1. When helix-only ellipticity at 222 nm (-39500 (n - 2.57) for each DSSP H run of 4 or more, over all residues; to 500) is calculated, the result is -12000; to which of the structures I, II does this value belong?
2. Quick check on the output: 20 is relative contact order in percent (Cα under 8 Å, 6 or more apart), derived from one of I, II. Which one produced it?
3. A value of 17.5, 55 was computed for Rg and Dmax of the Cα atoms in Å, for residues 120-287 alone; which of I, II is the source structure?
4. Taking 108 as the value of volume of the Cα convex hull per residue in Å³, for residues 112-151 alone derived from one of the structures shown (I, II), identify that structure.
5. Taking 63, 45, 33 as the value of Cα extents along the principal axes in Å derived from one of the structures shown (I, II), identify that structure.
6. Taking FRET efficiency 1/(1 + (r/R0)^6) of positions 88 and 232 (r between Cβ atoms, R0 = 35 Å, to 0.05) from the coordinates of each of I, II, which one would give 0.25?
7. With Rg/Rh (Cα atoms, Kirkwood Rh), for residues 40-95 alone coming out at 1.21, pick the structure among I, II it was computed from.
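Laboratory data are not the source of any read-out in this text; all were calculated from the coordinates shown. Values in this document were obtained by computation on a predicted structure and should not be read as measured data. Cβ atoms are built from the backbone, for glycine too; each structure is taken alone.
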Structure I
Amino acid sequence: MAVIIDQNKRVMVQGITGREGRARTRLMKEFGTNIVGGCTPGKGGQEVEGIPVHDTVSEVIKSSGGVIDISVVFVPARLVKHAAIEAIDAGVKLVVLVPDRVPVWDAMAIAARAKEAGANFVGPNTLGIISPGKAVLGMIGGKAESARQWFTPPKAPESNGTTLGVISRSGGMTSSCGYYLAQAGFGLSTLCHVGGDSVIGLPIPDVALMMQDDDETDGIVIFGEIGGSQEERLAKHMKDGRITKPVIAYIGGKAAKEGTRFSHAGAIIEGGRGTHDGKVKAITEAGGVVVDAFGELPKAALATFQLERTNA
């Protein structure tokens with residue numbers, strides 16, 4: 001299995017004819033993602049990477065002959081709300097919002113419509129999700145060739161037999177986590193960048209619950225940050241017994257003071273909430289392992305599973 005994306009999910013791309021849409025469609029297709037169509041208003045009748053382009057989401061669904069499971073959005077920030085709601089209203093149950101600088105009130109409107117429709121979204125401001133050996137959504141890993149080299153699939157011959165899932169609030173660190181864990185010998189089930197904004201779709205605790213239910217995922221690695229309550233909510237799931245798989249985490253922003261934004265819009269301490277110490281305490285008291293430095297994550301994961309490093 002895989003979390004969120006695999007080679008069987010039917011995917012479309014909104015904004016497929018733009019520069020980013022074209023480039024990332026090529027990446028996704030080359031990695032194995034099942035892209036069945038794309039749309040850009042006024043561009044119907046064209047093709048991108050052999051994929052038919054239509055004017056609307058509904059036309060993609062009708063022409064492709066089946067349900068669209070996921071839509072990946074590559075449009076300017078000011079158009080993200082319209083694109084996401086168009087997909088949700090057409091029946092798409094998961095929308096991946098790659099653009100950054102999406103207005104917070106637009107994200108709130110998307111969240112409200114998704115809740116009404118029983119749909120979900122990832123992002124905004126996400127690099128996406130990758131299930132090594134299967135498929136990718138967005139732009140994680142750069143070129144397909146490098147993504148294959150960096151991220152070891154579950155139970156691959158070169159792995160140590162243990163597979164981890166990665167959830168991160170930082171796009172770049174999602175890839176870094178996966179790379180260094182693979183270098184330490186771990187297989188990887190799914191790497192998910194939840195997005196760096198203050199209002200996002202699927203947060204860390206929700207993705208962790210998916211990984212808890214995934215029979216290929218043996219443990220969960222978290223790259224967290226100050227601000228918000230995602231890590232504390234994860235800890236509550238652990239205390240409540242909803243997440244029983246080992247959790248190994250790093251929390252960025254230890255030196256940040258109240259009112260200071262740490263890299264992302266959602267990483268800000270306000271009113272004493274969302275602090276580094278509070279998050280570390282919550283996860284530790286729930287039975288997780290929290291490391292002091294990012295580079296210690298692979299070693300901590302090896303110790304958790306009592307394994308030895310297999311690669312240099």
Structure II
Amino acid sequence: MPDHLEMLRTAIPYIRAFKKRVFVIKLSGALCREGEMLRNLVDQIALLDQLGIRVVVVHGGGEQADGLCERLDIPVQRVDGRRITDSGALEAVKYAFGAINTDLVAAFRAGHVWAVGVSGADGGLLQAVRRPPQKVGASADAKTIDFGHVGDVTEVDVDVLNTLLAGGYVPIVAPLACDAQGRLLNINADTIAARIAIAIKAAKYFLLTGVDGILRDVNDARTLESYLDLADLARLAETGVIGGGMLPKVAACRTALLGDVERVHIINGARRDTLLAEVFTNEGSGTLIVREREDEPEES
């Protein structure tokens with residue numbers, strides 16, 4: 001039997017298991033740039049859609065927002081990796097995220113997928129509050145930081161997403177939300193995706209990044225941790241294996257799993273067909289995280 005037919009046969013149990021279920025896929029801003037990489041991602045998501053798997057896409061855009069701030073001479077401010085969003089930065093974020101959202105919808109249209117762009121402010125999808133000033137740093141040197149127009153999600157109402165999914169559309173969600181007074185707030189995209197995955201009862205939550213997953217040595221792809229649970233994550237964080245930009249992503253994974261999302265995946269979206277490999281093969285392509293591990297995963 002030809003290899004491609006054998007691969008199709010191998011995928012059948014996964015297709016059966018996930019048909020009509022929801023996947024939430026978070027794309028980092030770096031993966032949203034026009035080009036062959038984005039076209040390959042769209043093709044993979046289009047195949048999931050055509051197989052009857054319902055998909056919600058959430059995108060970031062920090063790099064694009066930084067670039068726009070620099071062009072407009074707006075200072076880019078971060079503390080411990082977290083953006084301070086003053087009024088000027090909020091305007092840049094709005095324009096950058098709006099452009100990414102529209103470009104993604106166009107990319108999906110080119111891939112023959114009917115996508116609809118929304119933000120967390122649309123249809124009451126997300127309710128948020130402005131983050132109060134917080135102390136940052138070691139206790140002796142801690143400073144109180146006002147993060148500006150940055151929000152924390154308080155409620156999620158996925159009616160608008162369910163309506164779009166029921167109509168055969170793929171929602172593309174920009175990481176913005178409003179408070180009760182209608183004031184726009186910048187929200188971490190990983191967090192938004194995790195909270196949506198919980199509220200919509202997603203079977204899977206994917207974080208597509210520019211790295212292969214969680215590595216014991218960030219300079220050695222051979223040290224990929226392919227199967228972890230929450231206890232493993234805690235141990236890796238304690239030993240310093242998980243750090244830097246991976247910490248907020250792991251925090252979002254933890255949030256999703258504790259909210260009863262069955263499986264969370266961190267994969268390299270820059271590599272060709274990694275999403276399909278993660279969904280339809282037992283070997284996968286990145287890091288699969290569950291709440292409590294078995295000896296071996298029964299399915300990816």
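1. For helix-only ellipticity at 222 nm (-39500 (n - 2.57) for each DSSP H run of 4 or more, over all residues; to 500), the value -12000 is produced by structure II.
2. This figure was derived from II.
3. Answer by label: II.
4. Only one of I, II returns 108 for volume of the Cα convex hull per residue in Å³, for residues 112-151 alone, namely II.
5. II
6. Derived from II, not from the others.
7. Structure of origin is II.
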